[in-house]
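These are the structures, in structure tokens.
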Structure P
């Protein structure tokens, strides 16, 4: 693994021809979720079955959350206490119209990272994705830019900023999308992810949906199916 600064973000690079992101293979960028440390998703580079030479980029979110247990980071701030009260009360909060404060700033940082990957790493085939908050940010970036992505991956994400996102979706017509979600996810209920899936399909994107019986997580089934998805998009 190699640690660098790209586009103003601390990133961890794995895979490639040297295990440190070297070579000219395709690139998978995965954004971690809220409250996770910056290296949370790094093990996935070893667990997903992708073509030899595939490079992995794991950016670290810029906000330190100071939650009292290790290095917790976020792409934008959340009122987690409020969310926990809603879950305890059995209220499924619809976030689809919400535009989080800090989303635009996070988008700018990820776009700068992608720019630098194209310039410095010669990345020609890029899949952008993430888990939870990282999945939402990946979708937002994909819809707000014309970056030539070959795929979008959303693991336990949800629909945000619908009034912004929905008109932009047709600009990504034909983009291959991998979306997974647990039917027992209490943090981000599955029905909101299904709304996003349906809107993307209606706009002409090609969504592979992997539902599973589980919570807010990335189970082995999802990793297996994600490997199949990545092998297919990189083959074209």
Structure Q
């Protein structure tokens, strides 16, 4: 890769073995590990511009930290204050906000949006065009199919009371979420649970259960042979 039109901010760390495409912007304080691949038109270490009514707090952020052998694909934007674990892939046009932690060996698909204050474990797969709202937690080995939507505001922007009641989803270890699922604020999805495609999740889901429908309800247990420990 050429490093053509590279913009490198003050104090940014960019090892010699990192592959950098054209028109890349790396903001001040960003630290990039050895062996990374940064493709064309990527922006790393961006700082947020918050709207006047935003519930996020404006404060100085530490630099973005990207561990070794991470790939950030074309057009992706990753904000300051976040940490990306080793060997993770951030897909084309993905968007990762500030104060996000992503573990090792994750796959973040094309067009995925991960909002601020999100924690994602290791070996997670978040597929194309999914939306992970602020204040969500995904534990290790979680699978998110395409076009999944999580939410965090039962008041949808109305009343000051919502500021204290914002809650994202908590998706426990090895849970699997099917395509087009919508998860309401504050929902907890248990370990190894399976949410069928198109479901609307309005209540917590117990560990190891398969749910489906509008609203989602328990149909049966997840088969033993599908549990992660049996793979």
Review point. Any idea which of P, Q comes out highest on Rg/Rh (Cα atoms, Kirkwood Rh)?
Key: Q
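Which one of P, Q has helix-only ellipticity at 222 nm (-39500 (n - 2.57) for each DSSP H run of 4 or more, over all residues; to 500), as calculated from the coordinates, equal to 0? Show your work: numbers first, answer last.
Numbers: P: -10000; Q: 0.
Derived from the structure labelled Q.
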Exercise for review: For distance in nm of label points 7 Å out along Cα→Cβ at positions 98 and 218, find whichever of P, Q sits highest and give me its label.
Suggested key: Q
Practice item. Determine which structure produced the value 9 for relative contact order in percent (Cα under 8 Å, 6 or more apart), calculated from the coordinates; the candidates are P, Q. Key: Q
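Upon calculation of distance in nm of label points 7 Å out along Cα→Cβ at positions 138 and 154 from the atomic coordinates, which of the structures P, Q produces 1.1?
Working: P: 1.1; Q: 2.5.
Attributed to the structure labelled P.
Coordinate-derived values only; no laboratory data. What you see is a predicted model; the values in this text were computed from it and never measured. Cβ atoms are built from the backbone, for glycine too; each structure is taken alone.
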